[in-house]
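Trainee: Got some structures for you, see below.
Any read-out appearing in this document is the output of simple, stated calculations on the displayed coordinates, not a laboratory observation. Worth saying up front: this structure is predicted, and the values here are computed from it rather than measured. Cβ atoms are built from the backbone, for glycine too; each structure is taken alone.
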Structure I
Amino acid sequence: MTTHHLDRPDGRLAYDLTGPDGAPLAVTVHGMGANRKAFRLLAPALVDAGFRVASLDVRGHGESTAVWPAYDAEQVADDVLALVRHLDGGPAVLVGSSVGSAAVTFAAARAPQDVAGIVLVGATTVQRALNPVLRLALWAVTHNVTLWGAFYRSLFKAGTPADHADDTARLLAQLREPGRLHAVGAVLDPTSVWWADGPAAEVACPVLVVMGTLDPDFPDAPAEARAAVGSFTATTAELLLVDEAGHYPFLEIPDRVNPAIARFAAEARSRARG
């Protein structure tokens, strides 16, 4: 697949583009320490639903430029909107995973004319203060590729795709490139505005919150998902809880999860067209 690029003021973004020219646009946005291949099973479902899909390597990750002045979700939101406009694809459906969920929320709040709907997978709603032990653990996994790999593998609870081992090996090889691990750790900028503290309430487009019930990022994943739904007070937010899944339900149980995301995307796009 051809890698496309979008130049931004401080670097270059890489993305894949699949689906027919002129079709409605969907943009996928991965979380920290991942890359655009996280959506390799979701993109075909979106294409089957009539979309052209742009899968983005966010700043610092994948094949995008490694070193940027900032990596937080607000900056990624501006990158996503720039990509939508570059592809003349608005209003687009945006799919965010983990920290990518915050980015698509900021994007929808800032530019409602460019966003038809958003999907949030594994979204962290409450900004929690880390105790010293957890802070040390986070530092460790964002400074050692082997530890990051162990953490990444722990996020899957309901199974893995057939190509999981090879894909993980490629991901870890990318993270060994200079500057990549710094970008992973810098994604969680403590000075950034928290998406659920205001931007979510400004979102007017349809929202789908997807959460694996065993997502290890949260002490109570279903409660976190319900809190995410409740953050969207100016629109309709739907909830899809995926039993037994972890942090990547669209990779763990794709036959069930990905058609549901594709159906939501098609309906959101249809509403945006009036």
Structure II
Amino acid sequence: MADRGKDGKRFGTSAGEAGDLRSGERLDDLQRNGYRIIQNPGRFCFGMDAVLLCGFAKDRIKPRATVLDLGTGTGIIPLLLAGRTKASRLTGLEILDESVDMARRSVALNGLQGKIDILKGDIKEAGDLFAAASFDVVTSNPPYMIRQHGLANPEEPKAVARHEILCTLEDVVHAAAKLLVCGGSFFMVHRPFRLAEIMVTLSGCGLEPKRMQLVYPFADKEPNMVLVQAVRGGKPRLQVEKPLVIYERPGVYTEEIDRIYGY
């Protein structure tokens, strides 16, 4: 049976195969190309934001493109883009050892070693890990929250994924700007309450905002996500796409969300 899991995502969960999983881990069916991903629900699982980012980016990723995902976690974005684009090479950069290990095992499990690389490293040092202007596309689902106040354990993976503990918005954007080719695209999902800061930071790093889409949980609610595409060295002109609404009614996705998920 399909498992809704975090943020209502609908992917099948299985007990796994011998040798695939370690204590606390599970194997989730991505329902695309037979791909699966190893995750640990007790640590962190990807959410709908990663899926929506891939849906927002996929049609703008050209065949043979090279793609870098900053803060890849367990590798969900490279895995989804491997199944939805004709990119020639996808690289995920992640700082947490446990997430790097799960991502690498997921890549091997899906037989994608020739297409996806998972590297351990700090986003703040990405400019030293890769050559300048070496990627056609950079993606990121970065931490949304600025402050760490009230966090019982700031080193816990969920805290690192959600709060700017190990990197900031500026760190992510600066890395993307340095590593993109001229005319290359940066795709990011974030929170609308930081939209003004996002636009200023992108422009300040030479990434011109070109597309934006607000995501609403319901048509009559405030948006809770924003998808942005920026182009290195692009000319000023921003296209605001029609709003993306997640739920038609409680528990029922809209047709657009079903299309993005591939149902």
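Trainee: Computing FRET efficiency 1/(1 + (r/R0)^6) of positions 57 and 105 (r between Cβ atoms, R0 = 25 Å, to 0.05) gives 0.50 for which of I, II? All intermediate terms of the calculation are to be shown ahead of the outcome.
Mentor: Numbers: I: 0.80; II: 0.50.
So the calculation was done on II.
Trainee: As an exercise: relative contact order in percent (Cα under 8 Å, 6 or more apart), calculated from one structure in I, II, equals 21. Which structure is it?
Mentor: I
Trainee: Taking FRET efficiency 1/(1 + (r/R0)^6) of positions 97 and 169 (r between Cβ atoms, R0 = 25 Å, to 0.05) from the coordinates of each of I, II, which one would give 0.55?
Mentor: On the way: I: 0.80; II: 0.55.
Considering all the candidates, the number was obtained from II.
Trainee: Identify the structure, out of I, II, from whose coordinates helix-only ellipticity at 222 nm (-39500 (n - 2.57) for each DSSP H run of 4 or more, over all residues; to 500) was calculated to give -7500. Please report the intermediate quantities before stating the final value.
Mentor: Values: I: -11500; II: -7500.
Answer for the origin of the read-out: II.
Trainee: Quick check for you: by distance in nm of label points 7 Å out along Cα→Cβ at positions 33 and 209, which of I, II is greatest?
Mentor: On the way: I: 2.4; II: 3.2.
Structure II comes out on top.
Trainee: For which of I, II does percent of Cα pairs over 21 Å apart, for residues 41-184 alone, calculated from the coordinates, equal 52? Spell out each step's value before the answer.
Mentor: On the way: I: 52; II: 40.
Checking each candidate, the match is I.
Trainee: Matching task: 13.7 is the computed value of mean projected area of the Cα convex hull in nm². Pick the structure from I, II. Provide the component values of the computation, followed by the final result.
Mentor: Working: I: 12.8; II: 13.7.
Considering all the candidates, the number was obtained from II.
Trainee: Something else: Ranked on mean count of other Cβ atoms within 10 Å over residues 73-80, which label among I, II comes first with the largest value?
Mentor: Details: I: 24.1; II: 27.6.
Largest calculated value belongs to II.
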